[in-house]
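In what follows, structures are represented as structure tokens.
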Structure P
Amino acid sequence: MKKLFIHIGFPRTGTTTLQLHLFPNHPQINYLGRRPRVQPKITLIELVCNLNDNDFDQSYEELLSMCSDFRLDDNKTNILSSEFIISFATHYNNGLDKNHTVCRTLKRLERLFKDINIDVEFFCSIRNQSTIIPSFYVATSPELKKSMKYNSENIINNIKENDIDDFKIRNLLNGYKYWQLHNHFNIAFNSKKELKFFIYEEYQTKFPSSISKYLSIDEDITKKLIKGRIENSSKAVLNEHPLINSKSSIIYNKMTKNFLSPKIFFQKFDKKIFNFYFLLKDLITKKKTIINNNDFTFKKKNFNNKLNHLKKNSEIIKKFYREDNLKLINDLNIDISKYDYL
């Protein structure tokens, strides 16, 4: 039976970096997606995550056909990666499908691939909740007109009350209970499979060795591919967002990023030239009028205030997850205490 490793996130744990630099470039890996800049969506994953139970059963043969379209290599480590497996269940979930969970998706994927004689293994990276929640806020915040439907004050107030009535906030916060996820996974799979956890804080230290051993790939190549690589960081997101940055600032930051990374400079070069032209044209045109930077300043200040509200309440966030994290340490022997999880 062939084997497929499925990487499920978490979002904001270096997932994009792995999808751009390690998985598609390691010669011992057969990478099947997701590719953020080329193939941002995987139809199979979206359907398996979001179909209700009845629609999933009715679409089973079609989904099975989609699974068969993935070409596995007997001589390489086959990897499918999508952080949306977690995001669809914990962030985009509107609560209408009460059975929509991460583990339901994993169980569905295991069943589908098993029916075409492919064995699946699941893995993800975890991160200190007091840093991953602010990082996720940068990527989804309502102040930047992203997908989040509540703000940082709502999050902290719900944690303080310890009685979270809002489904979307409760669902997001519970999604970062890693031991709970592990426990639900064991129940779903009758303890016959393992959800492998890696630690985000070890990305530049132990991670290259541990991920290479797990995937049976060359460690030295892994180290070279991800050394110094940071994609989609909070800083980069904020420096290039049009709501809180002037066009000239965005142009400068984009040019700096590309010139500092020659390897990505020519990726989608025609599109970059096209976008750069219109950014520059818009900038020159608006030079004829008085450009009011106060709007950018106000929006950036407002956003930073909301983000800092999460950061300043890091101890409250840690307290909320302390019991779950202690179980993670004691039951799984994962040493996260030295990374300030507690």
Structure Q
Amino acid sequence: MKVLLLGEFSGYFTNLKKGLSELGVDCDLAADGDGWKKIDGFNDIRLFGNVKSNSRIAKFYNRILYPIIHVRELYNYDVVYIVSTTIFHPLICKWMFKHVKKHSKKTYVSVSGSNCSVFRSYVNGDLSYYVFDDNPEYCKAFDYRLKKNHKRDEQEKYIYTHVDGIIPIMYEYAVGVRKYSTCKKTIPIPFDAKNIEYKPNIVREKIVIMHGVIKEKCKGTDIILKALEIVKEKHSDEVEIIVDGKMPLKDYLEKLKTVNILVDQCKEHCYGLNALYAMAEGRIVLGGASQKSLAELNLKSSPVIHIEPNVDMIVEQLEYLISQKDNFEKMGFQSRKFVEEYHDCKVIAKQYLDLWS
């Protein structure tokens, strides 16, 4: 079987390619490192242009003209798996999909990020809280009711009804696409922990708590910072707080090695790749692990300590952890084993092969 992974999302497809390759699958990745994250993957095919300029002409060439010119590089695969319906600019999205589908035996699309379907489920009240809360600018990008998004919404529906399968990676993404007959079972995020150095979670002079500032409104950073400030005031002799901004993945992983607890985000129901990276290193993670999200992944429990957009809840969970600092090494080890057991990229890749066959 010859497989093309089209796009990237925080290392999701890089990890899936590793798993597929270990199973002996001929697999190519067409991506660009997921922008500023600079994911170190095996990008066999350049997906977008690389003209270093912020001019409108350069952007037009990189995002629109380049994919059209090089579309034939995406032909003649047994399976094409697209990372998202938003991978291409709305001006060429449908055109690109039609051409890739015409020259492939099977096409599938992942639901691994916000889109119009997720926003629709949010508007319908299917999600009790989500990244769209108090985030009007982000909502504008996916609000299907806005005229500027009608084309994107139409294209999304077209793709969902013409692929061989839609594959969500977590609960909040599955909710918005279950109505489509092409929707398949949710498959967990693949992860290659072998190349992530595990470091025992030992408390030195103080408990180091970190929050990574990325997409602040989506992560619930304002709520998290309020909670961290309360914890810092009440436990100044016991904790050190680190709040750091966006950085390449390699630098981020180095920073995590100095941390005991990562407060990832509080506005999603399920944990993502950021949490998996931290757990693989042996860190304790606060993030999304609601009962509905665990059930979606056929899990009864998770080392991720569940938090929601509630300051008091986050403070309570952090204070509980402060009282458990003597158990951090054990908890960190459990985090690592969880990633290895439930998200191993080879095991997850086998689930995809079974579905695609």
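For the reader, a short list of remarks on this structure follows.
- Answer label among P, Q for the case where helix-only ellipticity at 222 nm (-39500 (n - 2.57) for each DSSP H run of 4 or more, over all residues; to 500), calculated from the coordinates, equals -11500: Q
- Identity of the structure behind 23 (criterion: relative contact order in percent (Cα under 8 Å, 6 or more apart), calculated), options P, Q: P
- For the set P, Q, ranking by volume of the Cα convex hull per residue in Å³ places P highest.
- For 1.5 (distance in nm of label points 7 Å out along Cα→Cβ at positions 178 and 194, calculated) the corresponding structure among P, Q: P
- Looking across P, Q, the calculation of distance in nm of label points 7 Å out along Cα→Cβ at positions 186 and 330 that yields 1.3 traces back to P.
- Across the set P, Q, mean count of other Cβ atoms within 10 Å over residues 130-137 reaches its highest value in structure P.
- Computed 23.5 for mean count of other Cβ atoms within 10 Å over residues 2-9 - originating structure among P, Q: Q
Read-outs: derived from the displayed coordinates by stated rules, not from any lab. Note that the coordinates shown come from a computational prediction; the quantities given were computed from them, not determined experimentally. Cβ atoms are built from the backbone, for glycine too; each structure is taken alone.
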